[in-house]
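Take a look at the structures listed below.
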Structure I
Amino acid sequence: MGRVVHFEIHVDDMERAKKFYGEIFGWTFEDWSSYAGMPYFGAVTGDANELGINGALMQRRGASPEPGQTLNAFACTIGVENYDSTEANILNHGGKVALPKYALPGMAWQGYYTDTEGNVFGIHQPDKNAK
């Protein structure tokens, strides 16, 4: 099957990115640089018994995305319990709104942000009353 099993977020400043994702989403990191031959930190995103995948932060090897540039990669969407407090936390840690909060009617609240490294990601709060 073609199921996604791992993700990589390309970063300019590894420590800044670890702090951003660690403080907002509670991710922890394991140094896998010796395996990858470059700065590469495995991201543990939750309990192994929960639905979801783990990934990594890896050192960017080219230019950072330009602000407002069309997305030309996969965007990861992260499940959250409280959309508004997560958004406030993102903004307080240097993230920016890429696409404001909107309703997926009868399903969830969704929105997209730019992290401290210029990457776009989404947040998603299930809510059957969203409209």
Structure II
Amino acid sequence: MEQRISLITLGVRDMEASAQFYESLGWKRVESEEGIIAFDLISQTIGLYPLEKLAEDMNLPVEDLGTGAMTLSHNVRKAEDVTALMERARAAGASVLREAGAVFWGGTIGYFRAPDGHIWEVAHNPYSPLAENGAFRWAGY
């Protein structure tokens, strides 16, 4: 197995509402089959898929899936970008769980819950600068 994640699939109850939320954050849909909405990222893709169908694919009852047991992180280039993105998410319908602010290790973070229930961290890590194209590495580029 190569050391990468190719596709992150989010089970959502309302495909169109979830897609509109991510579009409000500035993302662009890519062409995909009926029943799937996809957003290509830098070297990965986020796919939105009906929660019930995802549960069926996994052979689990939908109530076993839940949301929020993990976070999806989006790193930004400057500390002030955390606040700006948190405000954009709030305006798009997200619930802010933790306002943007400094943390003990020297970075800036904030957390929001997307309308579909998935939890996102927005972070600026001065020790992990992003590549010019936005790619992230733990020790930076």
Structure III
Amino acid sequence: MTEKRRNQSEARRIAKIAYPHPGCCLCGQTMGEELAHLDHEASNNDPDNLAWLCNHHHWMYDAGLFSPAALKVQRAYWQEMKGRRTNPFMKDAGKKAAAKRAANAAARLRSEAAHKAVAARRANALKAKTGEAAIR
């Protein structure tokens, strides 16, 4: 009986054909991406058993923090999106941040104007009091 051996270059070739859009299927990082064997069997180079992960998420997967089923769903989504990051929570982040900065600037201007108005009223009230005292 022949024993199947690990063949990393063959696994990478298969994964590049099966999953052409590069990057970790969880975060999209392309630097230092590694090929994970989902069943932890290095000789099983079936495309369904392979996923591209960054070294951080590979470590987390190996530690048991992600299920193979979850990675398969993410892998399919990553390929469907053609490697583009899509985060619905950050979709309009730049626009929202700019609007918040503008609102804060307007509030600051209103606050400065309010402080000036209070100071002017106090000064006028003080002048009025000192004017009345001078008349008496």
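Values in this text are rule-based calculations from the coordinates and carry no lab data. Because the structure is predicted, anything quoted here is derived from the model rather than measured.
Data overview
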quantity	calculated
Ranking I, II, III by percent of Cα pairs over 14 Å apart, for residues 19-58 alone, the structure that comes out highest	II
Answer label among I, II, III for the case where P(r) over Cα pairs in 10 Å bins from 0, in percent, for residues 51-106 alone, calculated from the coordinates, equals 14, 42, 38, 5, 0	I
Cα extents along the principal axes in Å, for residues 27-82 alone derived as 36, 34, 16 - corresponding label from I, II, III	I
